[in-house]
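Below, each structure is written out as structure tokens.
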Structure P
């Protein structure tokens, strides 16, 4: 089977509306098996959108602890295969031993953020502490979330994918990544920021999903002090965010939002920054 590399394809369907059945078409997102390997050793297979794969490779490696920084990955090769896509990475000598100890075999669906971990300790690992004196006006965050709505071309086409974005008050939204999996979207965003050397400690990560614990763990790897999401957080995510020093802003709508942790970073007064 030839694996399509497009972000979306057109599927025929029968629409039932108003008591009438009619033929039609709809754009649906592609979902592909992505196999990660390091120095020729297989490591993980994830279901994901077949786009921004170098960003995905870097972000996933950082989130997994396989790489400590972008420079630990010497080369990345994207190889289309019969039933998926191979993403081959080569680590530098200083990371090979750590990789050997951390190596696991994982097969994860697009909705999986912690699949394949071998122990409760790995699943509940302490997040990286985020220290930042970054503060942001509440009205600016509202504008940022409104701006994100228009920067999701794949979701506009399919209505079936998540997005993760990075925003700074003086720069607006600097990067957006989309994927069928919310964890994948955040990994891709983390990789995109790392590849260009963006300091995430001076901005916020915006999410079109709920805030679960693994999203906070990934945000801590990126070094972002604020996470803003359109859906609610889990209780565990809030406990981990409190430990990590991350401000969680959730249920973000056009008319407001709710701040759960480290609320001192949010300034509840007017601002003139643009999204």
Structure Q
């Protein structure tokens, strides 16, 4: 099920009166509400208004699910996930992880070289339907976090629909956006930030769980740097999208090695 963007915006800001919201839903409303929650919409009733729990849940109590996917191409409509990794984080503590390769028969040589994932490995992996059903349960209604979250979110959502599940409705947070507003850096790619900030020494770049773990450590590094005026999860999401980006650092000048003087005899 999909929600009208204007309706969604009202849920985020002030909420919608219970009777009004239920009249807008297909009947029976109870079943529709269950379906929306199953899609990851953290919908609750507060003071006889339907709203998102992210509008009043403190950042420290928010359940984040940091996700990374490796794929065999860039288009969710044509390509597929070949590996997914995720870390659940709450109050700065890692509480669970998920990691799986996905059955695939088509991986280009270039992608195999970048990821280190071979067709021999994916041929032995569980099918897409099994992995997506498992991950849907793992994700629940947690806030979906990714480094370039739009890419990972869209791919996961498309794979959900491909296997007969509904599209994602989880709230999302991008650590690129958040880093650009809290950390001064020359660049904001995950590998670069990992090296500069020494986030995760055991990182294996372009492997899903490793990148999810690196992103988790980046999220933990950025959260103490947000303004003290940010209290709730929804305020954090708004800050990551709307606050002014920090000025990027200029590249350090390259050192020019002095040539040893030559002496003529």
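Readers should treat all values here as calculations from the given coordinates under stated rules, not as data from a laboratory. Since the structure is predicted, the reported quantities are computational estimates derived from the model, not experimental observations. Cβ atoms are built from the backbone, for glycine too; each structure is taken alone.
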(Q) For percent of Cα pairs over 21 Å apart, for residues 55-142 alone, which structure out of P, Q has the highest calculated value? (A) P
Q: Taking -11000 as the value of helix-only ellipticity at 222 nm (-39500 (n - 2.57) for each DSSP H run of 4 or more, over all residues; to 500) derived from one of the structures shown (P, Q), identify that structure.
A: Q
**Q.** Structures P, Q, by Rg/Rh (Cα atoms, Kirkwood Rh), for residues 151-230 alone: label with the highest value
**A.** Q
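Given a value of 0.99 for Rg/Rh (Cα atoms, Kirkwood Rh), point me to the structure among P, Q it was derived from. Provide the component values of the computation, followed by the final result.
Numbers: P: 0.99; Q: 1.07.
This figure was derived from P.
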Q) Looking at structures P, Q, which one was distance in nm of label points 7 Å out along Cα→Cβ at positions 87 and 159 calculated from, given that it came out as 1.9? A) Q
